[in-house]
Structure 1
Amino acid sequence: MNSRQLRTKVGDLRQLASVRRITLDDGVERGVRALAFSSGSGLDFWALSDRSLDIGPLWWKGMPVAWQSMAGLRSPTLHDPEEDGGRGYSRTNSGFLVTCGLDHIRQPIDSHPMHGRLPFTPARVTAYGEDWDRDEPVLFCEGEVTQFRFSGEALRLHRRIEVPIGGCELRIRDTVENLAAEESPQASLYHFNLGYPAIAPASTVEFGARELLRVKQLPDASDDPHSRSCPAGGEDFAVCNVSTLVESGPALKISFSFRTDTLPHLQIWHDFRPHACVLSIEPCTSARLDTPGPEAALKPGDARRYELRVSFSSDRERPG
């Protein structure tokens, strides 16, 4: 049914699918602005314009998928990346997606705070809404975040998020441009965080033909939180699948796919201890090493493009 036909059935097409501006107004989340996406098919989420256009809560057919920490969706006005010896990230980390970079990822080193200075920086929203007139109608938003230091780095992230109306796929297209007069290291890590009930005992993480992880129990007081990374392989797009048998219902499958030319590694991290219970799927620009190596440089005026897709399905077959 096309949009012309649908318009005869409703007073406002936003009854069916929409992107709406919202502002949170309580506690440490007070003042945080967001764009609430409702796809019309059960995929609903908030793109946090005050937190780098990252994604906070996310629901699939009413199920909460995104992990949220005790920090909540903390306002960027309260965030200090330099505190705790450069580990301020850990005081604000929460939500389905936190994008790390733009010139450093992972542990603090050489004046770089943990996961860089991009996370939780307010974005300038340049467009958002519903496009019903395309061959494939979509919900979308676009915005920019700039990481700048005078006589230092000047990296700008442009982000577009799309969801097909009536679809089950979230698409992220990022472009990072070097606006400085000198070349700059450029690093990106996409921290996708899953929580209960989207993960549960017997949940599996599969990358290609390999099973990287199987959840034994949740919570697990004996869990040893740690990260591991592996090459993404030679295909244009790599795919990582997380499968979970949900209580009294069909199995949940979440597929993460990403371009390997700019994201040649996949990292996974978990902390299944009580009050944490988080699993992270992390496409990234470099391998996790005991001694961090230099990130690939971006020359003045050059840009690097990233593309990621996350799809959701409820299958009748139980995960293996």
Structure 2
Amino acid sequence: MSWRLRLWLGFLLAPPLALMTVFVVYPLASAFSYSFYEWNGLARGGFAGLENFRLVLFQEPFSTWTYRAFGHNLIVFCSLMIVQNGLAYLIAFALLKGLPGHRFHQVAVFLPVILSTVIVGFLWKLMLNPIFGLVNQALVAIGLAAWAQPWLGQPTTALGSLIVVNAWHWIGFPVLVFLAAMQRIPREIIEAARLDGAGDAVLMRRVIWPLVAPATTITVVLMFIGSFNWFELPYVMTGLDGSPGGATDVLGLYFYRTAFGNVTSGLQDFGRGSALAVLMFAFIIIVATWWTRVLRRREIEV
């Protein structure tokens, strides 16, 4: 490789490397460093070792808040795997069959994805309003007034409402990923299965599902990362405290509230907040890497 080509490659790589260093590497290194110190507001105190990690994992009430938020993230992930990815697989199969209006629906199903999460959160917050919300009004109009309730105002329905909104917002992405994978399956395979008497259920479960393994890997890993980085939607719709009564509190909200404080408590602790950030990052990296390897082996076996 000539020196001119090396110089040109260095010139092209320098800007993205600089951006990655400033906005990714440096914040990660700073958070890791901050987690080992005591903090008094914005003033850094003495070296605390692993004390901040001990507090968020084993010291009450911080440990209770940590595991409660982690449990909510786990519920979000499992629910979205069933609701969002499961429904996306069925929609992708319906689009593959070329049902009437399928070209319009290929575009329509992806439109919510391009909307800002803040806009989606505010719109759905208005629609779920117990007094003038469109959801309750629609239930009353079709004779299901007993089902109308304060969806975001009670612990039993608040988190589920956020999960449904998130599924509506992002379902277009896994639909297109699954559809692209299905369209790459040779038509001869599907026709042979049809000739052998396979119906839609058997075709989806025994033929198409094993052949879209790479798409499954993408959607599962990205959904895992997104579920444990959940912040914007619950912040917009239920606030920084995870209202009502912490029913929608997730790790992203808990970290932000701990590191930067909030209106109700006014307390902040960069040490504990950084410890939470480091734990979240380590958990996501380890599990996502392990899961990717497991799913990749499944692709090879198939």
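Can you tell which of 1, 2 yields 3.8 when distance in nm of label points 7 Å out along Cα→Cβ at positions 4 and 172 is derived from it?
1
Assuming 1.00 is FRET efficiency 1/(1 + (r/R0)^6) of positions 188 and 284 (r between Cβ atoms, R0 = 25 Å, to 0.05) as calculated from a single structure, say which of 1, 2 it is.
Traced to structure 1.
Between structures 1, 2, where is FRET efficiency 1/(1 + (r/R0)^6) of positions 36 and 228 (r between Cβ atoms, R0 = 41 Å, to 0.05) highest?
That would be structure 2.
Out of 1, 2, which structure matches 17.8 when mean projected area of the Cα convex hull in nm² is calculated?
Working through the options, I get structure 1.
If FRET efficiency 1/(1 + (r/R0)^6) of positions 52 and 212 (r between Cβ atoms, R0 = 41 Å, to 0.05) computes to 0.90, which of 1, 2 did it come from?
1
For FRET efficiency 1/(1 + (r/R0)^6) of positions 76 and 196 (r between Cβ atoms, R0 = 41 Å, to 0.05), which structure out of 1, 2 has the highest calculated value?
1
Identify the structure, out of 1, 2, from whose coordinates distance in nm of label points 7 Å out along Cα→Cβ at positions 132 and 148 was calculated to give 1.4.
Here the read-out was taken from 2.
From which structure (1, 2) was helix-only ellipticity at 222 nm (-39500 (n - 2.57) for each DSSP H run of 4 or more, over all residues; to 500) calculated, if the value obtained is -20000?
2
One of 1, 2 was used to compute mean count of other Cβ atoms within 10 Å over residues 100-107, and the answer was 11.1. Which one was it?
For mean count of other Cβ atoms within 10 Å over residues 100-107, the value 11.1 is produced by structure 2.
Relative contact order in percent (Cα under 8 Å, 6 or more apart) computed as 15: which structure among 1, 2?
Traced to structure 1.
Which structure, out of 1, 2, was FRET efficiency 1/(1 + (r/R0)^6) of positions 84 and 244 (r between Cβ atoms, R0 = 30 Å, to 0.05) derived from, given a value of 0.80?
Value 0.80 for FRET efficiency 1/(1 + (r/R0)^6) of positions 84 and 244 (r between Cβ atoms, R0 = 30 Å, to 0.05) corresponds to 2 out of 1, 2.
FYI, it's all coordinate maths here, none of it is from the lab. Quantities reported herein were computed from a predicted structural model and do not represent experimental measurements. Cβ atoms are built from the backbone, for glycine too; each structure is taken alone.
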